[in-house]
Structure I
Amino acid sequence: MVSLSYVDEDYAVPLEQEREMRMRGRLSNIRTATALATPFDGAGIDRAGLMTAIDRQVLAGVDGVIVCDVTGEGYSLTDAERDIVLSTCLEQAGGRLAVIAATGTYGTARSIALTQRAQQLGADGLLVTVPYYSKPTKAGVANHLRSIADATHLPIIIDDDPQRTVIEGGATLLSALMDVENIVGIRHGAGRLLAFVHLDPVLRRRYHHYCGDEVDVPAFLACGGHGVVSPAGNLFPFLLAAMGRGFPGASARFAQQMAALLLATGGQWDASAIKAAGAILWGSADAVRLPLVGIDAEMRDALQRLLASHEAPVEECRSPVVA
């Protein structure tokens, strides 16, 4: 027999369904989410490092984290490791922020399996990419996402990044999925600012729109974007949270930080560069898995000079971390 949250037979809601309803509402209120880097140690997943990273996000006031996406090197994780990452983050977060699992792949059946496992483990929501590599038609992409949504009650944010997928989702895709209630948002990838600005007002209102391109964040928010999903939160979560809350000057400060970091890394902005900067700031693990390799000595020196400077654009990151 299903446990009920209260006993009025006309209005009783199963506890699990009630939780999912709350989480969907909570996910819709997310304005900032960090695409979390996955720390590795000699044994696999560095659980202690992962717990510290979650505490840092909570202390900063970030609304949520994305786990096991590209920044989290999800493509290199075994199913058991994905379980460890998601379970550890959920346990450490303890409801203090939303934990969103990236479960999309280029195959529908595999994506559904990952989605259902994430739901089973208690994920608060899902980030599902437009299929990459397989190059489906637009109808195929829509059916792929619809099938995943039908397999879960969790809220879904679409990850639309044509630079990675070589497929443009955009307005056509959003229009095709208007009736799928648990597809609640979209993360717009690099170079998608104009596509967002020119969206039909109906589509602007129907979905929550998140910027996934750090360079475009100030303009994206100024043009009515709902929020930001960014790996930059690994390095300056306090500023990311401040920007999401509309603090004066936060967007400009964010742009300055990103410009300095991109200059120091020669435009490289992947898990290797993010982890290297994190190691300098926090002493966290910087190991990556193939096909990624660690940054070279020249880039590491540039980051070291930048982050050690009194004018370092990420000095706010040095705030204390919850033990």
Structure II
Amino acid sequence: MPTSHTLRINVVPPFDLDVVLGGHGWVALAPHEYQRERRRLHSAVDLSTLAGGRGPVVDIELRPGPKNDVLSAVVSGRRALERAQLELVRRALTKTLSLELDLNPFWRRCSKVPRLRWVADQGAGRLMCSPTLFEDLLKLLMTTNCSWANTKSMVRRTTEALGRRAPSGRRAFPGARTCAAQPESFWRDEIRTGYRAAHCKALAEGFSSGELPERLDPALPTAELRRRLLALPGFGPYAVGQALRLLGHFDDLALDSWVRKRAAQLHGLTPGDDRAIAARYQDFERYAGLALWMDMIADVPVDQL
């Protein structure tokens, strides 16, 4: 029988789990399952991807407290977890929900803009991330030049083919070492990533070797981090902009055709006028990209992001 532990994670209001998980589409990707009516997030985490290659796979059920000031995480393993392992889970959840971010300066600016007051009131702006940067970047590769349905399928196939099972049977997302061990043909033929196959292989090898974790330090200035991300095979300006947001750098607008169209409609701009879009958000300075994204998602269901 699995052994369960309960972690309490304090959060600073304003905080709303639905708002965080609805910030973009990651919650719809494997290994996550969100029961919106019950406000329960089910997932699995392979602790070996967080602890140098060793550790069990655990099930996680995350739910908010009645006052949105605390989260309760039920963590289940095949045997009792050590204190250090539970601390890994706590840190993984803190990263996943972007709880370490101080967005008070951003919220103060949003409170002065009528259409963005909801952001300040609800504490929006935290974006769901993955426990590891490798997982975020591999998933971002799978969003490029394809439909959202194809993205979900590629992520699901990766998880099902390579992920270790938690006690519930749910598979966790695999780590870089496991992914790097697969030939390029695996990514092309089994995961059906198409032209991305070589890029997936190269990304996994870069993380498995330790080279990329050192090069992609979130503490780097945005311009340098952008330059290094753009050097990754398969990463163009849009994917890099999204990666920067997940790394806590929000000044990049990360414009693609969908964002350009919605921004033009919202502000009455000529479609494709990127300078005009940038001018609309220049007062937000280092939060310009986050303010733009909040405008984009204000009335869009998460399954359409």
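Worth a mention:
- Origin of the value 16.9, 46, where Rg and Dmax of the Cα atoms in Å, for residues 92-283 alone was derived from one of I, II: I
- Computing distance in nm of label points 7 Å out along Cα→Cβ at positions 140 and 252 across structures I, II gives 4.8 for structure I.
- Each of the structures I, II was assessed by distance in nm of label points 7 Å out along Cα→Cβ at positions 52 and 172; the largest value belongs to I.
- Distance in nm of label points 7 Å out along Cα→Cβ at positions 36 and 212 from the coordinates reads 3.2; which among I, II: II
- Source structure (of I, II) for helix-only ellipticity at 222 nm (-39500 (n - 2.57) for each DSSP H run of 4 or more, over all residues; to 500), computed value -13500: I
- When mean projected area of the Cα convex hull in nm², for residues 84-123 alone is computed for each of I, II, the largest belongs to: II
Read the figures in this text as sums done on the coordinates, not as results from a lab. Being a predicted model, the structure only gives us computed values, none of them experimental. Cβ atoms are built from the backbone, for glycine too; each structure is taken alone.
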